[in-house]
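Student: What follows is a set of structures for review.
Every read-out reported here was derived from the displayed coordinates using simple, explicitly stated rules and does not represent laboratory data. Since this is a predicted model, take the numbers as computed values, not measurements. Cβ atoms are built from the backbone, for glycine too; each structure is taken alone.
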Structure I
Amino acid sequence: MTLLTGRKAGQGPIPPHKAFDVAIFHAMDVAEAEWRAFEAVAVLTPYQRFDWVKALIAAGLESEAGLAIAVIRRDGETVALLPLAIRQRFGLRVATMLGTTSSNGDWLMALPRFNPDAATLQVLLRRICQAAGGADLVTLYNQPASWQGMDNPVLALAKAPGASNTYVATIGPTPVPYIEHRLSTKRRNNITRGMRRLAESFGPLRTVRVNDLPTLEAAHQVFLEQRAARFVEMGVRNIFAEDGFVRLFRQLAPASFGQARPALCLHVLYAGEEIVATCWGAMAGNHYSQYINSTSSGPASQYSLMAILIGTVMDDLTQAGIVTMDMGLGDFAYKSEWAEREPVFHSVIALTRRGQLAAAASGLRDGLKRQIKQTPWLWTAAKRLRQLLFSLTRKS
């Protein structure tokens, strides 16, 4: 552990950044006790939980190389925790949040009262990175503007809108069935009609949260098959069939069995004996985050499977005391029926002159990506091109 103190003895007022002490941990196991204790009181998303990040490393989706887990304290109390990895990329040293490429968004774990001004936060980031060997850039991606009632302090620095939006809702407390109390009469009737017809064709419906290994293994295989079929339609590779994600789901879900707030949980919708839809999610506190889902592409697909599954998952979540939920990144029409669209933001914070040039280039690239995704005709054209290239790759 590296300890940085910003305090100096003597007369006169203490500059804001010197009111904070920073400890740097270079290994997950060394940081575990403090990280877990801070989770109990901090504002965080499920993707900053120790169990989530540790599982990403165990699955090979993240590496412990270059770790700089920063614990920020004031008057001996931990007020923020920022788990970074500093690595070489295109000739630059870049500090990224652990798990950023496998999660639904970055967030600086902090107490609600942690609200440094922009200059103080910039100095703190510079001190953290210098202690870890230096960095040209700090990058945090797909950050919400606020979370659990706390404004995002990082957005006082550089920010730009992300390419996609996230979808967030307050769901509890709500009596069950959820759809009877939260959806319009028309939408509720459409779902109940689909449920009735699905049951008539395939057998009784039931949604279960998986808590045993045989069911997990069977449902995971169905998920992979359903997701593969959907990704072929979209023209993208099935990343969830790759070794890292297979290990993540097969290791973290069983480790979460029986927990009131699992780091990864799986809900499945049965019609008769067939699994027709799945939904994987993560929890932290009283929040649930939908991570990825799948539906059958067979005959059952005509019955609004995702709407049926989400409605019954909401029943399970609200009865378990979940108050808020998000449906993750990505602008899909079905999400707007359950949650409100909210923008997310990228922060590319330059610490050196080289970093400033790289941040400008990154801003241009990210701006173009957002322009394409948020312009319907451009996004339609991009998806068609993606599908064409994917089909050509599969044939070659």
Structure II
Amino acid sequence: MRASYIFAALLLVAGCSSAAGAKLGPEITVPGQFGTIQAAVDVAREGATIVVSPGVYKESVRVGTRGVTIRGAQRDGVIIDGEVKRANGIVVTAPEVSVQNLTVRNHTLNGVLVTGVSENGGMGRGSNGYTRLDTQKFPPLQGFRVSYVTASNNALYGIYAFDAQHGVIEQSYASGSADSGFYVGQCKPCDIVVRGNVGERNAVGYEGTNASGRMFVLGNRFSGNRVGMTSNSDYQEAFVPQEDATFIGNLVSGNSEARSPAQADGAFGLGVGIAGGTGNLFSRNLVTGNPGAGVALGSSEDLAPLDNRFEGNVIAGNGQDVVYAASKRAPGRNNCFDRERCYEGVGDPLPKASAPGGIPFNQVAAPPPQPEMPSDPLPDKAPDAEKYEVPREDLFDDRAAVRS
């Protein structure tokens, strides 16, 4: 009797072990099949979709399997909450992963992080990425998609793509970030599209650092931040200088929001900032109501602003519409507005911003309700820059708390 009981118990354990080692798909439900998102990710096979029911999930999720999709059943109701004690909401280190229709909030670093830097946890364990990348040791992640994601009250970045290529960040919302709501860094060529997003109540709405080559920022609303939109060259990261990015159809307005976290450099009241960028195209954007400057062109250390083109924009109603601030160390060349007005050589210093003190990231007001991801297939990843016109000042007003 006892021997039979032990034999049966051993069979049961063996069966559980075998099941535990199996990979599941094509669809896995949380909490229907697994109590946590991470448990579902751990057993998901390539190409599986994890459907998450409404609830607050107090965890940090790491995705290392190719082609997995994490999809919330309700954008505002599926919440990955860091409780101001976990570093990251979702860390993606595998190619062709999609994160869709959910909320990530209250993390001490990032809401969603997509990165090729994965050894020993890498950035996923807490690094902010500000080290020169060994591009041979950490080749860029190939392919990603972040759609209809709300990233609020995350201490560093809301949605952060770093050392990654061939991706889309779309129809998402970011607020309460002490660095930037949306960030793309260290890619060349990037082949990344940032489109249809809303960034408000951040230190910076969108930041692209050393993000070069087929880098498209299209039809976004970056309003009600401290700084709206920047494109920078920075020796702290690989692939200097930043070059060849396209910014079309964006609303960049009213960036003087005091009830937001402050960035270390204290910038405030600026619409568009270019620091050491080269060969970028800014077209059909509306830049208005920024009390410091609408557009500021400057140098970054010994990196000059070169060959930047501004065509068909509406830049009006700012403290100063255009400020050219290239330094003696790195004088600029051929930065032209509608082919009629070009800035060369050395400029004037940027005016000192009178910046109010920031507030802690976790005290920034909660976001307004955000639209659900439609059931129809998402559009192709390829950009369609030609369809974007100069936006109206009420672009995405229905998704924003801070009005222009």
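Student: Taking distance in nm of label points 7 Å out along Cα→Cβ at positions 38 and 78 as the quantity of interest, name the structure among I, II where it is greatest.
Tutor: Details: I: 0.6; II: 1.9.
Answer by largest value of distance in nm of label points 7 Å out along Cα→Cβ at positions 38 and 78: II.
Student: Let me ask another. If you rank structures I, II by distance in nm of label points 7 Å out along Cα→Cβ at positions 62 and 150, which sits at the top with the largest value? It would help to have the intermediate numbers written out before the result.
Tutor: Values: I: 1.7; II: 2.9.
Top value of distance in nm of label points 7 Å out along Cα→Cβ at positions 62 and 150 goes to structure II.
Student: Please state which of the structures I, II yields 21.5 when Kirkwood radius over Cα pairs in Å is computed from it. Please list the in-between numbers first.
Tutor: Details: I: 22.7; II: 21.5.
Derived from the structure labelled II.
Student: Suppose distance in nm of label points 7 Å out along Cα→Cβ at positions 174 and 238 works out to 2.1; of I, II, which structure was it derived from?
Tutor: Details: I: 3.2; II: 2.1.
Comparing all candidates, it corresponds to II.
Student: State the single structure among I, II that was used to calculate helix-only ellipticity at 222 nm (-39500 (n - 2.57) for each DSSP H run of 4 or more, over all residues; to 500), giving -2000.
Tutor: The read-out comes from structure II.
Student: So distance in nm of label points 7 Å out along Cα→Cβ at positions 70 and 342, computed for just one structure, reads 4.9; which one of I, II is that? Mind showing how you got there, number by number?
Tutor: Numbers: I: 2.4; II: 4.9.
Checking each candidate, the match is II.
Student: One of I, II was used to compute relative contact order in percent (Cα under 8 Å, 6 or more apart), and the answer was 10. Which one was it? Display every interim value, and only then the final one.
Tutor: On the way: I: 20; II: 10.
The value was obtained from structure II.
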